[in-house]
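Structures for review follow.
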Structure P
Amino acid sequence: MLVGIVLVSAVGISFFASSALWNWIAMAAAVVFFTAGFVIHELAHKAVAQRYGMWAEFRLDMFGALLTIVSAVSPFKIIAPGAVVIAGDTTPDRVGRTAVAGPSVNILIAVVLLGLAQVFQPWLLLSAMLAGAVINAYMALFNLIPFGVFDGLKVLRWSKPVWLCLFALSVLVTWLSYTSL
């Protein structure tokens, strides 16, 4: 998980490396919010899986880690250093609910940070919260793509209406986050 945190933090920094928001305090806050979003996302998957009595563990994926490294220096961001793997008494319902947990947490974090940004007006704190909102909204949106091993495909297979609502919400929160910068 530590390798995943380092890789995800590098992508977080690269989001704002050429931005007007770039300064050491905003960068440090972006790393904290990006890392927290990644860790809480994965822990949410694990907690839900374990609630259903399933085994759950984060596993680093070497191809995904390589893609994450490349995305830290490219304009297109891919955040896939690994994932929580589940096993045991799985059903489509349990897998879907487990998959929903991660992006839902990122959306919640983004919304909370957007709300807090309305309250705290000092520039450095404001830019850090907005950076955190953008990062978490993007993580939710990216993870909800219904492709491959992403959460979106698992949610879509479980419930099309839940996927559609969550995907639409993640698009809205991502748009609000980017336009707030």
Structure Q
Amino acid sequence: MPADFPLRRVHDVIQAVFGWLDYHLHQFEIGDRLYGAPEYDEADIYGKHLYSDRNVRLGALLDRGVERFVYRYDFGDDWEHVVTVEGVLDPEDGVEYPVLVDGARRAPPEDCGGPPGFHAFLEAMLDEGHAEHEALMEWYGERLDPDDLELEAVEAMLGRIRASRRKGPAKGCRPSSNRRWAKRG
């Protein structure tokens, strides 16, 4: 992931890798600050101000020594991801970023009830005799292979992010570094 990505783009990448559609609010927890989409925040969250995730770049976090932070998505399902810097590398010539370095297994579907709901979803989807199997098959729309990463779909979504990056930085943004991050979920 490029170091000049603002946290909002990190959110986009996580959404792409999980196959989620950005239906819910999100926030990043970095030290004692929360970052997210303040245009949707009518009041401070938990008594804390919500800073814009468009204004903080990964490179700036690295420069401050931040190597780990929390990404939270869908406050009802409460998906919590710890994002950890595994390395800072120079970009490779001819490679467009972000890229998927590694992965395994299918991501949980959006709106399945968070970690406990996903566990119940998997149990029912993998057992044709389960009382909820047919209803979940109809809701999900296809058979589930939990070992299928859906690489083609993930790459398509990341390709859209790369394509938007080719158009140049968004108005008012300027790249601050050529460094890139490697992320572990």
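Where a number appears in this text, it was derived from the coordinates with a stated rule and is not lab data. Fair warning: this is a prediction, and the values are worked out from it, not measured in the lab.
Some points to look at:
- With helix-only ellipticity at 222 nm (-39500 (n - 2.57) for each DSSP H run of 4 or more, over all residues; to 500) derived as -24500, matching label from P, Q: P
- Parent structure of the calculated result 23, given that relative contact order in percent (Cα under 8 Å, 6 or more apart) is the read-out and P, Q the choices: P
- Looking across P, Q, the calculation of Rg and Dmax of the Cα atoms in Å, for residues 36-139 alone that yields 15.9, 50 traces back to P.
- P(r) over Cα pairs in 5 Å bins from 0, in percent derived as 1, 9, 17, 21, 20, 15, 9, 4, 2, 0 - corresponding label from P, Q: P
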